[in-house]
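Below you'll find a set of structures to go through.
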Structure P
Amino acid sequence: MRHFQPTPNASLDDSNTSDTESCFDTEGEHKESDVDTEPTDIDSDIEGYNDTDLAWIAGEDNAHPPEYYLDQENNSDESKDEDEDYSANSILLLDMIESQFIRYCKYIQKDPVQVMQAISLSTLRAFFDWMLNQRRGKGGRRLAGIKSANTLGTYWKVFRLVHEKAVGEKIEGKINRKMHRVLRKLVKEHGLTTEKREKTAMYIEDLAGVLQTNLTTTRKKYTHGRHRIQLALFHHLAAFSGNRPSALLNLCYRHIIVTLLRDPKGGPHRILIEFTCEFTKQYLGMKDANTFPLPEIIFDPSLILSPHVALLGLILADKAFLAPNLTSAEKISGLDIRPGYEQLPLHLKPEKANIPVFRKSIKTVYGWEILPDQQLPYSTLLPWMKKLGVLTGFPQITRPYGLRYGAGNAFNQSGDVSDALQNMMLQHAKIDTFIKHYLPRRVTADTRAIVSGYEPQHDLMRAACRMTRWIDPDRPQELTLEQSLSVNQDLYISRLVIQREKWKRRFKGTVTQQPGYRILSCKIFNARQRQRVVALKQIQDRWDLEHPVDEIERQLSGLKFKQEVKTTLDLDEDMPPIQKRLVETIMTLPGATLEEEFRRRNAAINAVAAYCNFQEGGAVARPRGKPTNPEQEAAEAKKRALSAAMLSVYTEKRPTICFVCLGEEGLLFEKRVYSFASPGDLTKHFKRKHLSNITQGNMVGCKVCRMSLDHMMHLQNHAARIHGTIS
């Protein structure tokens, strides 16, 4: 809730508006109205009215009595209407600056309302100097602090909005101009960096590398397999549309249209995906929603870049098609379009209209499950993308906006996209926004060739500007155990550890119940984490400087490296079988014939749908500073293998693991999770080992499902229908 009541006459129309609002990317707004209602829709015949003529006003269809509207006139909170001009994140920023100003006034023991009304240059300088000196926040929490001049400038712009809402008028121009000089002095006094963060664009070659890492890595584990597919789909939609991350994360099934479209050139029917982003960044009202159609590419060189495979797999996993028998990719391939029609809509279920496409997971007694109605937050997406960038080998930090920058640059360089269409797709009012905020400062044109009159080397320039240029697979990505333990030699950490040891001796047996001990342990943990981040950064910087020199010296000394070209994909030995199936079906070359290509696409879609039901379980946390216990490692490995086998007998169409043996806890572990060479071998085992031993009157059941069955035929039916074991 706001502490200052905004004044209704606050104007946003003077000359300073664009500068003040620039931190929210206002981008200018069109003034034209877009009203669909015709004047005849409103009954305006009010001449010569009397009480009898207006009796219809009190009718039931008009809902509310006069008192309802009088109450709105007298008691409405206009601050809520003004807040609607900004997004939720912008309002949080406004509230943060306002609360900081109130804290400052309490610190100097002054009334914040009076100080705000009598604002002066000296007050502003003191307030921002106080903000720059803050090291601890609420509850003693350590603050990251203001580190860049750009952040300080943004806070100043936000403060001007806070002042305008509190007082009802803008800060006068004289103070505003002088404040810029004050901010420059504060930047020098506090040593703030003036370098802007590089807005790295992720091009299609970079995207392919990240998606391959996401598909094949076992070093990054998600809680649920669906997240791995969702992250791939997010990359696809962001890269091919240039939408903002928040707009894509808000996608629901009502925003998705799937259609089988006739090829106007007489080729095979194409699957057309259309998605509409409603929740785009807004200022002064909701922006118009854009719809992006993505037609399928037959003989796609890489299915890893196909949004159709990822999205259709998710739809099949959610059983979202309205047609009850449309349950697999093969059935989609079997559809045709009637003569005289140009399309066949593949409608989704109306009851799934408001279900988010990108959803988060939750831990339950049955493991990790996907929530049916809660969207994936940006705070979860961002660290996933950063980790993938590290595993891919990028020295740059990968962020969701990198996909938007890459798409914007591709649109700008394409002859098929006009400036007007580019502005519409990126939700910009004019091209100036792209030039100022999106166009990379690294020049992508071959200027020497252009000036000299030569043919520009487009491919070479593209290779020089994309992120994959800087990939270094050998660059350190994390600390070794010895390097991690070395942070304990820090003097500050050593003193904290000594203090904690004293607490242990003083409160032997009950020390963990002491608040002071817990606070001290938290300080030690945070200090170690900060030191590890610094240590890894130093090691990486040293590697970036010294590794090329070492490489040059080795080659000059006569040592050569092998020019090996890999023709096969190396898969980790600990990769679950269901993930291997996912990789092997997506990382395939186009088929030689149309039938082979459809089989390739269908296998990939079905593998995606199956993987969406797989619980990865997340990364296994290992205590730092202690060597791993071999017995504990073996137990964890067994647990993971058992979980993968359990999922296999439920999700695979024809599994190779016996569900009866899996449920027998008394068997040797190797026999419980044994995988036969083929489903046919499993059928032979099931008949010989289990069905042949059932006699009249024997109790039968499925220990995996924890249910009893009436007789052998019941067991055979259950095995085929639930566990895919045919007998």
Structure Q
Amino acid sequence: MGSLRGISVAIFAVQALLASVALVSAQGSTNGSRWQTLSGNAPFVIAHGGFSGIFAGSSFGAYSLALLTSVPNVIFWCDVQLTKDAAGICFPDVKLDNNSDIATIYQGQEKAYLVNGVSTKGWFSIDYTLKDLGNVILNQGVYSRPSRLDGNNYPIMTVQDTYTQFKPPGFWLNIQHDAFYAQHNLSMRNFVLSVTRNVNVTVDYISSPEVAFLQSIAPRFQNSTTKLVFRFLGQNDVELSTNQTYDSLLKNLTFIKTFASGIIVPKSYIWPVDANLYLLPSTSVVLDAHKEGLEVFASEFYNDVPFSFNYSYDPVAEYLKFVDNGNFAVDGVISDFPITPSAAIDCFAHLSKNASKQAVDLLVISMNGASGDFPGCTDLAYSKAIEDGVDILDCPVQMTKDGTAICLSSINLIDSTTVAQSSFSNLTTTIPEIMQGSGIFTFNLSWSDIRNLTSVISSPQSAYRLFRNPRFRNAGNFLTLSEFLATAKNASSLQGVLISIENAPFLLEQGFDVTDAVLNALSEAGYDKQTAQTVMIQSSNSSVLVKLKSKTNYKLVFKVDEDIGGAQNATIDDIKRFASAVVISKDSVFPENTAYVTGVTTVVPRLQAANLSVYVQTFSNEFTSQAWDFFSDATVEINSYHVGGSINGVITDFPKTSDRYRRNRCLNKGNSTPGYMSPVQPGSLYQLITPAYLPPAEAPNPYLTEADVVEPPLPPVAAKSPTSSPPGTPAAPTSPNGQPKFATSIIVPLMAVLLAIFSLF
């Protein structure tokens, strides 16, 4: 394709830069012979069409990003399609319309062909010459993935161009539809043989799901370094040349060995799941194949497609299940997001649970315990958080009708229990001082009533059909504050506890002194007479912290309950009067626009310059909770905030992910840090969006002002109202924390794309 020849100088620069990246990455692995692969070496990372989870598959951008973020021996995967004039192109599918703009370029030219015996409509490469495809542009074929990068006009690349432009460490050709092309007098066999005879192209692997095709080329590769791999499709699908199901062929690996040196299997062949998406015991396919001398490559790894609830939406955990489970390891993984298996293999595999922390300066604070795995603030959530290595265990304190301080994620019982389906559903009321809409509030039920309610796990990404651990959706028991403190005190691994107090002014007016209740519980538990565990008390009400400052030496944490773009000097000085730490949102560090990070604020360094620790919330594993910049990988996000954002702590509902991150062997490498453990550069992905694809500009987040922080002193506790329902209409407009405010808040050409890609890290 002529348009690619003009960027040869740019590719030369790529190779020079990537050589240094590869050297750095090679220094990271210390796993040696511990691998249970066929060769005893680390599993390969095969970049499926490059980094196709972000850029259009098989595009210049996808392959460039894969080289930058993967292990040094990454293998490029190219799905080969043939054009009308027998040119081989790298393209994700036999149909061209789902991954390109061909339907716009050649309108009305849709055709129907039999593909594996199924009538299929679309635009096919067999109807166009290589020249015809010169103006066709690749685009993202998975509609749930970012499409704003499609404006970079990546052309379709030939197989030869893909190799010569990038000189990838490994090159894999997948021949998915030899029989289809043969029906149209195009020989995939001839093409493959011609490519492998080309001295300028090195092909390391050739795969196909068609037995006849691999058998036809096998004699030509008997004394070659190129390996042939048989690709298994669905277990009930029929392999046409043998008329056997793939499940049947799997039972005859000795036959597969006669024409192939390895197999590709969907990951469900190895770790199947039940109907509810929980893992079943592993099969013997890897061990059986290794006994036959066959390598095993697992496919269908996508960070943005949940596979099993056992992984808690953590893609690193999934890869480790395939490469570091103590029984076997696959020989390679085929991934749309090669950064994740690269880190899993080189940085996380073979780490013991007690591996020393490399990021000792990063505090892991729970969000309602391990509430990503169990209903928040239950005994199970707290036990799991402790087991998962959390440093600070949290308790959001609420008050019951009979004055008991309890741990519950929200003052509104509807958020975390089945109260709306109980006999207490008639207690629904509206209290604008606390929240918009109606609720059933803790202070309207006694502790005996609440403890008998059924818990409900939180699923904050349910709008995207991402639900948490449904098997344990209603598991666990709620705790009083005293029970929570007893649990924490008995956990020797904990550094401390964080007690959160909200809605204190309103509760005082209803006769509940939550601040004194917290202090009394801490005293009764002996926390005022010990130093083994740190006690933090957090609130978005400065009046609460000011009161506590005069009564205790506990560490006080001010929570900023809105996204901010900065803070005035006087505001920071005010915070220092009553707090030693601040909790801010992720967007207050790296602001976003339509899930793209647009830059970085000065909030963290300015707060830290005033000797205020900065904790950031909320870090969740679900990919929809993260900006595209973090590649649908919670570990990439944590690393970028820790190393790139210099934060002091993460507040997370999945503490296991954050604690494991702190122990990975790729941290603290300085200039030797591999690309897959380097923080993303804020705004770099956004800069790759061409003007026509840019989202509407958004107003910057407001500065935090003194009016947002300073509050009048807490009112005295009132006598309890004889009625069970508090007043529902406030006397004056209030801020989200329930206190009256003193004032309102103040508020490209390919070479350029290449350089922008390298600025991502």
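Here are the numbers:
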| read-out | value |
| --- | --- |
| Source structure (of P, Q) for P(r) over Cα pairs in 10 Å bins from 0, in percent, computed value 2, 10, 16, 20, 20, 16, 10, 4, 1, 0, 0 | P |
| Among P, Q, which structure scores highest (criterion: Rg/Rh (Cα atoms, Kirkwood Rh), for residues 308-451 alone) | Q |
| Identity of the structure behind -6500 (criterion: helix-only ellipticity at 222 nm (-39500 (n - 2.57) for each DSSP H run of 4 or more, over all residues; to 500), calculated), options P, Q | Q |
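Bear in mind these aren't lab numbers, they're just calculated from the coordinates by the rules spelled out. Note that the structure is a prediction, hence the values are computed from the model and not measured.
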